[in-house]
Each structure stands twice: as C-alpha cells, then as structure tokens.
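These are the structures in question, set out in turn.
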Structure 1
C-alpha cells in the first residue's frame, strides 16, 4: 500500500508538471501592439436584389502596461492607425486616420480618433474588465467640427458600431481573451461566452485548445459559434448565427498574442428599423478573415 501511495503521488506530480500556466503578464514600461486587418464580404438581399458590400478595416492599437497585478492588468491604450474601405453597388467610401481631408467633416472626426488615450483593464485570462475614456476619445474627435445635433448623433452611432465600448471590447477580446483560467496541458480545452459586436451582432461561444507548448511559445486553436444575442439593444435587430475558426501564437513570458488568424462565416437576417418604427427583414450572409500581429 505504501508503494502504491508513493506511485500515485508521483503520477499526480508528473501530470501537474505537464500543465502550463498561461496568463496575461506584460512587462511594465514596454509597449505592446494589437494590429488587426479585417476583410469581409457581406451579402444582402433587399427586395429580391442581391447586394454585396466589401469592407476592409485596419485597426492598430498601442497598449502600455501601467500596473500588472494578480487579479488585473491595467494598460493605457491609444488608436494609432485606423483605416477602412467600403465598396458596394452604391459606390466606394473610405477613411484613413493618417490623412486628414479638411473638406470632409467625417474624415476630420475619423482622423482625430487616434489623438486621445484611453485605459483598458484586463483580467489575467485576457477578458476585458473595463474600458475607461472611450467617450473622451469620441468627444475630442467631434470637437474639431461644427455639426448639428442630428448629424453628430448619426456619425456617433456609426463610430460606436466600430470603435465604441462594446465594439472595442469585442475587438480586443478576439485576440487577448484566449487564455485559460487555470493551468492546462497540451490537448486540453477551455470555454467562455461573450457578446460579439462587429459587422454583425450576436453572442459567441468560444472553445480554445492548447495545441503545442515549448520555449518559443504556445499555439492555441479556437472554434467558436455565433448565436443571436437577445439582450442586444441597437439600431437594428440581428438574428445571425455562424462559426469562427482561429489560430493564435502566444508569447511564453507575457501571454500576449504575437500573431493570429480568425476565419468567420455567418448567415441570418438583419431586421432594419424604419423611420416609422417598423422593421424590414434583410437576409444576409458574411464571410471574413481577421489577421492579428503584435509588431
């Protein structure tokens, strides 16, 4: 019996040694980047006519740790490069925060989004605990132009859809919140669920698996499903479902994602709200790809 107990203890210890503690632990004083490029095709059917909308987004965010504690990581953040292009049968539109077009008030606002810092508080597994100061980012961007309240409300709604609190939370968590809450072994999986606010709105159920672990870092693969978010309150209603497949390379010392790819396929119906309060059902499908890098 004594030898059995000893062997059992050694077996448990060996199993524990095979587990990896992967937490967000950036180094104070250093800068970290989340550079994301997104390409998507949204297909809509309106009154029997198929309409394709092609979009390209580039969102570069610079983050710098202010404090790294056991329960939370506080980082200052600032947009550094924001670009998007939209092409549809109705024409082309695009903005570039690096180029200020003073003749277009929307372009001026867009170009000023990267002038104001904000703060992000992460949990050790990368989930966003809070974002402070994003309203200041918006207000300072609008301060450079004269607009009617109606114009400001409409532009602010469009910006919130892409860079507001909910959208920014989803954007950051897509690559940062992929870490486990407890030590895991290669082949082990973990899950969490969260709202998904991007081109479409929904609720995502994520499952991640540690595929490899070595001195060069960790490889994590993810499979996610999107389902309707019945709690979402917005301009339109979304009955969208679909799936995402993801792949991430994680820095071993910091838990920061050095590179990643997310492939998305969604389909369903958007119920667009009309001025009279009624809704128009718009069948849609979307496929897209997000590429993430840290440098």
Structure 2
C-alpha cells in the first residue's frame, strides 16, 4: 500500500475494518478477539490515516473503526460469559534476562551500533559520571525501549506460580514492578533527579524531594512512571559503581521514600524477571501480549 495515496489508504483501511468485523463474528476464544483488536490498532496506526485522508473520509472511517471495536468488545464479553473459564493463573519466568534478549518489539535502529558508543560517551560527559558496564551493553543494542523484564522481589524463595483469584491478587506482595516505565529511558533524555524535581516538585521546604533525598543531584533516573516512581542510578555514595534504587514519590507519610535497592546494576539486572503466563478471563498472556500472536 502506498501510504501517500489517499485512495489506497482508504481502501486498505476499509478492507481491514471489514476483515476484523467478520473475524469478530467467527471468533471462538477471547484470544481470537484480542489478536483482532491488536491487528486493527496496529494497521490503523501504521496507515497514518489522519495525515493522508480528507477530514470527511477520515471521519467516516473512524466511525466504522469505532463500530468494529464495539463489536469486538461485545463478542469478547459474549464468549467470556458463555464459555467456562479456567481459574486465574500467574506464573513468573524463573530465568533472568540476558543483554541480547532484554528488549522487546522492533529491531534496533539501523546504524545505532556505530552511533551508540559516541552517544554513551556524550551522556557520561554531560552528567560527569560513568554508566555501569551492563547498562552500557544494553544501550549499545538500543537507545532505550520496552522490556518484559520489569519484576523483582526482596522475598527469599518467592513463589513463581499463583493459581486462583486470591493467590493472583497476592502476587504483587511478592513480585513488584521495579522498572516503572516498563523499559529504559533513552540516553539523550537522561538527567539528574534533582533537575527533574526542580521542574515538577512544588512541595514546601520540609516536603520537597530534596529534603527526602540529600543526594538527589547524584541520582539518574533510567525508568519512571509519570512523576510518581523513579528507578535511579544512585551515585551519591563513594562506591565505584552506583547502586540502583526505586524512589517512590507517592508516600503519604513522607515526601518520598526509597522503596527498593540493589548494590549495583549487575545485581539488579540479574534479579529481574518477567511474567511467564497469565490467564485472565480465559485468555493466556505473556506480560501484555496474547500468547500466540506475532510479535
């Protein structure tokens, strides 16, 4: 399909919507529905219809796309309610990540392997520090990005399998999300938590992040969720390598607290885990992906 040809884009999206609607009627499992939904979203976004179609054509297709989504939801609920569902299940993959298999999704950007070394040196010079070796190896593969490996635990011999509503509900007490952004921040966006706090932390002198973190100008966030949770390299102490800490800015008792700590990045990386299988409403998932879908 030529994305610059409005007629070709409109024809492609019309066929896509019709195919998905027909697939919804023929679906037999919740997984079928979720794969159709993901296909519709993925191909719609790839076509960039808003950039190539007239307002009238775009609006008409958008309405048809919305109707297809409604049909998918109706079929998902119908299948779920009519089909006996297995009990909820959550399994944690016991294997740690490797550098080569850490990132998920698209292949690395062409030419990044050559550019990465200069980009790493540039951020080290800008921040006046050295990034941990394992983190550098990850950045040589890709300039940040999503990963399935975002779980860790402080509980010795934490269970890896949780079956049933009650057990699945308690799983987060054992395994917590320690990469709050579900991936690594790009090199060019790395800055100190102190610089970030100056822009978004408006608490009084006794409530500021700086009051909670005396070493805030030596902490470098590498993953975050909004302005609430920040996974940081902590260069505040005199150790040759930074520790890794999770700063929780949502605490009601204090302006912020360190909710998780590892002595260095290699230890942190070796302790990461990912979801093996999650079954919810009868749909088997790995992390956020339906098992069996192309990804």
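The value 80, 46, 29 for Cα extents along the principal axes in Å was derived from one model only; which of 1, 2 is it? Traced to structure 1.
Taking distance in nm of label points 7 Å out along Cα→Cβ at positions 74 and 250 as the criterion, the largest value within structures 1, 2 is that of 2. To which of 1, 2 does the computed value -6000 (helix-only ellipticity at 222 nm (-39500 (n - 2.57) for each DSSP H run of 4 or more, over all residues; to 500)) belong? Computed on structure 1. When FRET efficiency 1/(1 + (r/R0)^6) of positions 50 and 90 (r between Cβ atoms, R0 = 30 Å, to 0.05) is computed for each of 1, 2, which one produces 1.00? The read-out comes from structure 1.
Name the one structure among 1, 2 that Cα extents along the principal axes in Å, for residues 98-153 alone of 45, 26, 12 was derived from. Here the read-out was taken from 1.
Among the shown structures 1, 2, from which was the value 23, 17, 9 of semi-axes √(5λ) of the Cα gyration tensor in Å, for residues 170-225 alone calculated? Only one of 1, 2 returns 23, 17, 9 for semi-axes √(5λ) of the Cα gyration tensor in Å, for residues 170-225 alone, namely 2. For Cα extents along the principal axes in Å, for residues 58-233 alone, the calculated result is 60, 47, 40, so let me know which of 1, 2 that is. The read-out was computed on structure 2.
Coordinate-derived values only; no laboratory data. Being a predicted model, the structure only gives us computed values, none of them experimental. Cβ atoms are built from the backbone, for glycine too; each structure is taken alone.
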